[in-house]
1. Upon calculation of log10 I(q)/I(0) by the Debye sum over Cα atoms at q = 0.06, 0.07, 0.11 Å⁻¹ from the atomic coordinates, which of the structures I, II produces -0.34, -0.47, -1.29?
2. To which of I, II does the computed value -7000 (helix-only ellipticity at 222 nm (-39500 (n - 2.57) for each DSSP H run of 4 or more, over all residues; to 500)) belong?
3. Given a value of 6, 28, 36, 24, 6, 0 for P(r) over Cα pairs in 10 Å bins from 0, in percent, for residues 211-498 alone, point me to the structure among I, II it was derived from.
4. Comparing I, II, where is FRET efficiency 1/(1 + (r/R0)^6) of positions 235 and 331 (r between Cβ atoms, R0 = 41 Å, to 0.05) highest?
5. Could you tell me which structure in I, II was used to calculate relative contact order in percent (Cα under 8 Å, 6 or more apart) as 11?
Structure I
């Protein structure tokens, strides 16, 4: 009754004063998207004829669509604008968006976007976009001031890439059809997308992840792996002796690092993964056998979709490769980034049955004969390369990648699969782990940048896959506070944990910290906001605070406590005292802390 009186009072005031009752910008934006018309563009950029129609259906916050050709002639479709809204949200609205491949993330405001990393879809990978717009992919989160949060995201990625065109006043929801020919009487089922709103961002992401799992059940692996990686201490010059030295040290000092990963550098050429390069110092199989004999799991780096011009694959099987417009193997540098070593790369065509057989047999050899139980698959973006021509003329680049990955999974059986430099949403349901940031380096700017990348994606951990925040680095000349920040942040991700150091050189103090990071918790910390200063982490029987000072100068950080507790430094086990109501700590610039809350 009270509610009714208030409502009618407000209505009367509005009528008397001439004011208009209206929904806020968030609700207006939702209605604008739902009520907008669809637009279909042909391969030449023109609007498709009226005989090409999009049938769109809403079920709450979920939208499905199908495009049909009722005409008498085939039509090549470039893209479908599924919905759009203009001049609704203020241009200073904050947002976060994903990229097509894992190295691209964007934040900032609609009028002033900020790239989180160096390697963008547009600039580095040369993916096209329309003039006047930023192209982002998969997920777009919007934070209108004083309004509920908005989440727009694609919940499936079986055949087509979903993206958003964004500028200061307009947002378009777009499906990329890659110039496929739609036959008379034919139809394409498009990918589902979600339009959600609410005050609790974590709840929105939970709901969104659940719908993704409906379309792409998570490829389950019981717990996030912990191990050691050769790349950040030895790079492409890794030798068998490097592996042995660290294996023996790990066995004696920190056996919880179960997976011993041999990274890029063991192979003579990109594409010749069953051969061993001269620099490695001998056949790789005895090294893998020794890892297994010492009670550890052999792990190996492979870039399955690429090869270089000196490889056996390129020389003997040019028919396996994605083609250019003239029918010759496509040089990747002509349409995208050409590669970081032994370039330019060429690309294996996942739609070719011969390639699928090759991938399955190659990985079966590495799994069954070599004994590898963990595969880091790198350069996977090239498996979904744009600008090329596939064996299957009606396949999209998403299908090319997914078919190749399905063949790999047949060969690897029960082994752990980590996706790296991969097309993010096309990998749904096909990998156990996902790199969630750019490569780590022993410098503050990288700790900071990759740290934000990892925390923006922390919601994916344990829902879509296990996140890989890249290696934990604890050796080098950086100051202790920056190493503490880096370690606390990696711990907060809750995902995989790989050491990236030559552990034969680590100090006893840093070794003790490394020991406290394994096994990984499997749970990502929930941070209070996008400043990522105070995170809360609960594991079975324990509760933690993760505190991060991103500033270069000292800061005092205060956080509430639900109940009285003793606070203990996680790394040293030292009690910091008993606290009630709140906990206050002063952190040096670029410093981090992990503390346990004990009742």
Structure II
């Protein structure tokens, strides 16, 4: 299927181009029966309330029943979500998705007593229980729940906090309602006529070779934010206040400490990332200087930051060809890995092409019982889609190995680990394509893409992470987070990261008001650590032998059996140290040096 073809209706897509959800449910009718079964199971959760302390046998029976409910709920939720993603315009998918959300919410509410009751069991009693063989598969889950005990309040206090949960979503919900629905940015004048400027089209305008279009889109976009800057600043300030309130209520020293605690990530890991990246900023500034010179600009503005230095090369891959390229590129991971992934990509795992009503972009959705499904909107004339296929394939294989090597209770891995397997696959694909680049132009294009990925993931997400820490620390130290303070903090970071060769326009710091990730505090740094770990591990896999590959597979198979730092150490990378981040930054510097040599010959 080509990007120039008419977008088909879902009913017009051949079955061999769709994912097959039969491992979740054979049909919509089977899903209905599953939903009815869940509805009948939910009330039975109350039968176990007050019994967990009676004996190890009672606790094991309760945990097994919770597994039964949770596994069914997961299957129902994944099926409904994937059917909705394949065609959100189908009223049947809309209704099924809404009913699934309602049922899962009811199940969660009905089981809300479990963790407080577990944490109320005396320490000596629960330790004796945990020695019982019947609880062996629940050791990891139970110890993670018990670890939260010092931060759990009384039953009545916990109930009050739970009652606030929906209201606490107000800043985030209001932010999205304002920027996604209410804010209008008008049209941008192009050679083809006026085109609408939206959150999603801004990036395409910033890629335009015509600087007039880039500048118009940038300034017009931020005029929209300028008109609502006080409102958005108040929403973000309120979100920060809530983060701090919830941390203090649970006796954490800071909001950041509270956010990192569930994954057992020391705050030093966060600080190490910020400090190590900060030491390499002169190399980043060198890249911006190169961009300014290559684009022949007197002044380098932020609206010049995304236009490619090497325009898209003409290369086509039919979907099946893309699968072969990815399979060959991942050969260092061994025959079993590549065979499993290839069979899945060509078989039931992937919903390949765009259709009307289908969710944009791409994702991998791995559950315990179904295949690790992948949604794509593959275009054979877009080389980035081959990288996306490798990326999502990495996620899916991580899910594949996790589900097959762990009990349901702890098969799922954390977000801190999630980007490692996907990004490692991209690194292997890049190496494969660079080794086979037939022209300097192709090599320059690939190098430039890699550099921009580093900038967007390692540098930019670290800048975001530093801003979040500074914003929360401002309030924790007793100062209000005003619009002026938000803009001052963010402008300082823009100056720090972009360096002396960039000109910051008056509206540049309004970017602080448009980042949705800031409403899920202390999350974005995981993108940067994930890339750093992937660079180190990809080199170990490519340059090492069987031992290094098996260590990486130990990580893939670990699932949620360990905390993420321990899981990554299995693979051979210690994210508590600066070395992996430094290695990634050195790769960035090396590729920048090569691009500096190539650009004069290909532009």
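1. Structure II accounts for this read-out.
2. Numbers: I: -7000; II: -19000.
The read-out was computed on structure I.
3. Values: I: 6, 28, 36, 24, 6, 0; II: 5, 20, 27, 28, 17, 3, 0.
Attributed to the structure labelled I.
4. Numbers: I: 0.95; II: 0.25.
Largest one: structure I.
5. Working: I: 11; II: 19.
Value 11 for relative contact order in percent (Cα under 8 Å, 6 or more apart) corresponds to I out of I, II.
Rule-based calculations on the coordinates, nothing more; no lab input. All values reported here derive from a predicted model rather than from experimental measurement. Cβ atoms are built from the backbone, for glycine too; each structure is taken alone.
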